[in-house]
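Once you scroll down, you'll see the structures, which are given as structure tokens.
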Structure I
Amino acid sequence: MLANMCVTVSMLASGSRGNCAIVASTRTKILVDAGVSCRETFKRMKMLGEEPHSLSAILITHEHSDHIYGLATLAKKLHIPVFMTGATHSAWARAIRDAWRRWNDSNPATSSRLATSK
């Protein structure tokens with residue numbers, strides 16, 4: 001059975017501006033890191049002949065922005081499991097919360113409309 005199994009690795013992005021790879025076997029396809037935007041990830045996958053909705057899961061190695069930049073949108077669009085350590089999740093959640101606060105601080109009119117519409 002193992003004789004027929006092969007594993008491939010396809011790099012979508014590698015470097016300080018974003019890291020993202022696909023690790024695939026005949027039955028499973030995992031996106032390792034999500035360091036570029038969802039749109040760019042989809043575009044690069046399609047250039048390789050890969051269908052984004054064929055992904056089985058996302059694995060995040062750590063919380064640096066060049067590994068998680070597109071994670072929230074990818075997870076929302078693909079509805080697949082995301083795996084990361086507890087420490088990575090805490091750091092990622094803190095970064096999302098801080099970004100939301102910065103956005104609210106820089107858009108007070110929109111923020112007050114959102115708060116009053118609840």
Structure II
Amino acid sequence: MDTLISALTAEGIPALLLHLAITASGQKGGARLTKALSSLGPGGMIGGLITLGVIQAASFVITEETIEWVYTCAIHQMLKDGVSQDEVIARINSYKISSGLRERLRNEAMTYAAN
């Protein structure tokens with residue numbers, strides 16, 4: 001689920017930016033897209049496409065890191081509130097997340113509970 005959210009965010013943010021640029025271009029027809037892409041980055045339309053690609057990659061990475069950070073903060077709060085380590089790990093196992101993130105969160109729960 002976390003990978004799906006990251007992928008959707010990575011697609012959505014550049015699409016939203018392009019839509020805003022098209023709307024703000026003030027042109028009609030195909031000139032709208034040309035004007036929008038050339039206004040998004042240096043180097044005309046190609047620069048605009050590259051800018052959208054960079055924004056897409058950055059969005060994916062930022063979303064991945066943010067999702068992990070939110071889960072980590074939730075785990076820390078559960079442990080502070082007195083939820084047992086076994087219960088926290090059981091909750092982590094029930095989350096619909098990737099196996100890599102699940103493993104990192106389990107390790108975080110064990111490490112944080114030990115301190």
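Values quoted throughout were computed directly from the atomic coordinates according to the rules given, and no laboratory measurement underlies them. Because the structure is predicted, anything quoted here is derived from the model rather than measured. Cβ atoms are built from the backbone, for glycine too; each structure is taken alone.
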- Query: Among the shown structures I, II, from which was the value -29000 of helix-only ellipticity at 222 nm (-39500 (n - 2.57) for each DSSP H run of 4 or more, over all residues; to 500) calculated?
  - Reply: II
- Message: Of the structures labelled I, II, one was used to calculate relative contact order in percent (Cα under 8 Å, 6 or more apart), giving 26. Name it.
- Response: II
- Any idea which of I, II comes out highest on FRET efficiency 1/(1 + (r/R0)^6) of positions 8 and 32 (r between Cβ atoms, R0 = 30 Å, to 0.05)? I
- Rg/Rh (Cα atoms, Kirkwood Rh) computed as 1.08: which structure among I, II? I
- Message: Going by Kirkwood radius over Cα pairs in Å, for residues 16-71 alone, which of structures I, II comes out largest?
- Response: II
- Which of the displayed structures (I, II) returns the greatest value of FRET efficiency 1/(1 + (r/R0)^6) of positions 80 and 104 (r between Cβ atoms, R0 = 35 Å, to 0.05) on calculation? II
- Message: Quick check: 59 is what I get for volume of the Cα convex hull per residue in Å³, for residues 48-95 alone, calculated from one of I, II. Which structure matches?
- Response: II
